[in-house]
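Engineer: Some structures are shown below for you to check.
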Structure I
């Protein structure tokens, strides 16, 4: 039964979009989307990349990159900020592959003096579950950021405070944890983090990445700010060192797309490293918010996503991979005062991703019937007239009791939708449904007799993503 359910779940997964260029109409929609968003928000520029069918099909920049570069170019390196975290995580994984460390080692094994260092693991640094206080929670540059800083100075000021919680018990975004991670990489590798990444990641993939502290000046994009609805102003960059390991990289959207393609194709790194990054880390109570090691595992437009956003001083960015669709979207902007990067990302996804077929009246009726039976199961009182003889045999009193006692505590679903397309099997119509709750989702696998009055031959509920 387990294998059949796995096969059925695979059947419901959207087929990867065939490798194809954007049509002229799609390109025109993208141009309109980006230009209108920049005009509406006042954001000076955006650089985007689109991967479709596993290959780059668009890399384009719009607007003004800086006062010295009035026309943005697609080859310019924008600051990607916290999108960098997945690269720091990768560096640690590569060192583990080399046999030089283990992600379940404690921090104290490598760096002394950090609060809780004898209990915090390297994995907890990468998953934001260490309890170390974040040194930069603000969405602006605080006073100290005008002065250069070293990783050790950040550690001395923030990583030696009392922990905000016991390691592994809660999730709290912590740039401090990534500074510690970067220091450990450098100590174990015997070289700067950026040099290690150049040798092991960027050069092998043909990526022109650089330290964002060096991507400042007349040859590079400039960050912008805005106070409320006032004029758009040039932002003053942070002094050197403040984004170390937690957000230190600058690159073009096209170069970041090369990394996304490696992720979806499982190249460069061993497949189990990619999977480890993307697996949501669970807290000690068994819950998770979907974050793995430097990247989040979520859903958008009913598509599975692997994603991270970034905020540097004067820059906002978004990077999303749709692994089941062999697609990816990169949006880099040079402002930190609007949701332009989010609006562009959502609009691109609606243009680029495969479109679901419009639901028929039969689909709508099947959805209503499935929801009715699901509600009966979670509340008790199953209508056996809606089931075939075999389905009635399956739903013994014990089965009904387990369904009710396990589903009732979840409360009212926040979503109930059909997944994939119906198909025929064994004389029955096979359909799938997803039930969502705030902290989890469930899959429903059904077989039903053809026709609007068809009874259910199968109605199985299993844990979802």
Structure II
């Protein structure tokens, strides 16, 4: 079967072709972390915005960890299809990605792109761990070996923050004008976090104060909230895309019908008309961000750990377990909702019902172990914020604490834990023979839990009680009504 590429487009039905002519689209956005989520979310919004309002907002996608995405998309001229699965299945080829590069091999080209006047916007989906920060404090982790190496300036940078700062240095030297850096990762106040990390890096450089001052004047860091479930693509998905297209597509991404993007409307050098594609442009992202991180992501992580412990491979299978489904509903309604500042006119109860329906979607084969990755980076914003706010108001966040205990049980028992702190987790739990010992060991991670939560006796007791139930009776006992 022939491979999807620009030459294949005339042979596709109109409903499957890109909404814009890819050949006519100039690059105005550099995106760091061009994985499946970006291709199913921001790239789709961007193409629809250009189709509605024009503009050279094509995307140069940068991969950080491997050449995998390049091998998928370069032979296809950057094209890939988006397979949407719900009650019905639909597929369309996306055309917004116009260039690709692998940062580890093309660091100089990345720097040149960041310094180019035509580049007016840099977006990021590098996951929480890609920021190389301490989740509890939000500060740059200068002890990280790659961060320390980047600060020497002896070689091309390896970290995202190092790459951004090197590009900003080159942009300043070239007098290429202002630029916007837009984080689209699941971090509270992600724009301010990114601003802080870039500033930390600048100020750690020799004579970095003047660069930091230029950044403060010339670079915008709006916050954003993103929402769309995008499971890992399988061979079955690729086969279905080939059947629907009549061409082989190695870059197909699979997603659900629902999508949401809330963006702080504060840009230094223009932006696509994303509102024409359904994005919400607002002066304050925080209320939407808190709802999504705590209701969706917090529940997602909790059901993923409980589901994995119970032997459920997929999210929909875990949600078919009445005990787990009950925990998710109670976590949202009892623990999370009272901590939220809900925007006027927003129906938070309906949002919770919609989330539960999305989790039940059997067409999305979203693996629990995929969501369970990188727990040390995810817990602070997904569950610990809820717990802190609930404790502060005198409540007992039992279901959120069960989510933390499920993470602890998972890292103590899983054959492989995919986490940037995996070695330390293994070391801490090696001698933890009892639930109490495991709680004591894991709460020593100040980078995750800070100093306040480990010192809170009620939090410690709630987590220990849940971990004891998981250890002695399994998920069924811990989730029983």
Structure III
């Protein structure tokens, strides 16, 4: 088989849906929904308002709606494909069935970037939230030498390593136990945000919402562009396709339901925040929600409870995104594109070597590397994967129109085409440094594929 034929070969849907043996089916629609909410609802909402409100003013509430609407196009495509191809590889598997092996590898490599670097970034954020909580409760902080990486005033970020190791140990216990742990964490962090809304609304002043569009519609759109990345993660349930009890029915429901819950919660938090504190005061505030409670509400207990919610929120994100990373590499390993050790399972049906290797690598990354602009590359990798998923829906509607679908994207192909357009727009709104990091990552990935994957692939 020539090189051209190899890079264009596709994997039959039937082979993706019934790979034979492997992971245990233990997850219901509740678990799947909580996985998506757990991966999405994290550091974004706790820090993003300080960046987005100055760009949009009180119209930040509608910015969340617009960003959620943008994410909805890709969410609908994920819902259709997750029901049609319930494989652990998520968008990697979908593109393998539609766009060929090379594009599938590129998509999988993007997901490795998205999930791996974002776990490290969130782990670093977890350490910062722990320091804030210790300061509020006991007036102490972990010294920078032990809580910051080299180049940021420290030697090693021990808290970041700790949370990655804890998540890794939970995952080694099995998918069902991990899902139960995540469900508890999600309920706590949702409760913390509902608590914030209830308390902040006691300081609500209607005058803080006037004028509603101080920076015009352009400001609202700019706020939406910033906020879009708070929605990244809703696709995490699709990485659990092979561990779902009824994937054709439950995966589409989980993806759509998680996006609806997240959007409603984001809008309520934004309205409570800008109603309690004038929008001009959000400028430069990294812990915007905590500041709203500290400056506008009486009672020292509320910022402490919110900080606990922030610690729990980031814990849940580390757990669910690390889970997704291991399942994607499991699928790529089973297909022969990466070494077979990533697909070896223990007695609990967990890819244990995969989990240990990836957890260790991410732990080192979080401990020693100031992520900076590299973390922004997670966004471009995510958007590229979203783009490919929307294209896959269009292609499969033509090539496999009669394949059973638990959910169908309405108004196709217009809806997925709009999803492609929004993804392209968002990608080109990212900075030059992000594109350089992304292209460098792609060069490394293509080198690995053409030296290893193209020869070892099992189709």
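Engineer: Out of I, II, III, choose the structure whose coordinates give helix-only ellipticity at 222 nm (-39500 (n - 2.57) for each DSSP H run of 4 or more, over all residues; to 500) equal to -9500 when calculated. Walk me through the numbers before you get to the answer.
Structural biologist: Numbers: I: -9500; II: -13000; III: -22500.
Value -9500 for helix-only ellipticity at 222 nm (-39500 (n - 2.57) for each DSSP H run of 4 or more, over all residues; to 500) corresponds to I out of I, II, III.
Engineer: Moving on to the next point. When distance in nm of label points 7 Å out along Cα→Cβ at positions 95 and 327 is calculated, the result is 1.9; to which of the structures I, II, III does this value belong? The partial results should precede the final answer.
Structural biologist: Numbers: I: 3.8; II: 4.7; III: 1.9.
Label of the source structure: III.
Engineer: Can you tell which of I, II, III yields 22.4, 66 when Rg and Dmax of the Cα atoms in Å is derived from it? Write out the running numbers ahead of the final one.
Structural biologist: Numbers: I: 24.7, 76; II: 22.4, 66; III: 21.5, 72.
Answer for the origin of the read-out: II.
Engineer: Moving to a separate point now. As an exercise: distance in nm of label points 7 Å out along Cα→Cβ at positions 31 and 55, calculated from one structure in I, II, III, equals 3.8. Which structure is it? Before the final figure, lay out each step's value.
Structural biologist: On the way: I: 2.3; II: 1.5; III: 3.8.
Attributed to the structure labelled III.
Engineer: One of I, II, III was used to compute relative contact order in percent (Cα under 8 Å, 6 or more apart), and the answer was 18. Which one was it?
Structural biologist: Working: I: 18; II: 15; III: 33.
Here the read-out was taken from I.
Coordinate-derived values only; no laboratory data. Note that this is a predicted model, so its numbers are computed, not measured. Cβ atoms are built from the backbone, for glycine too; each structure is taken alone.
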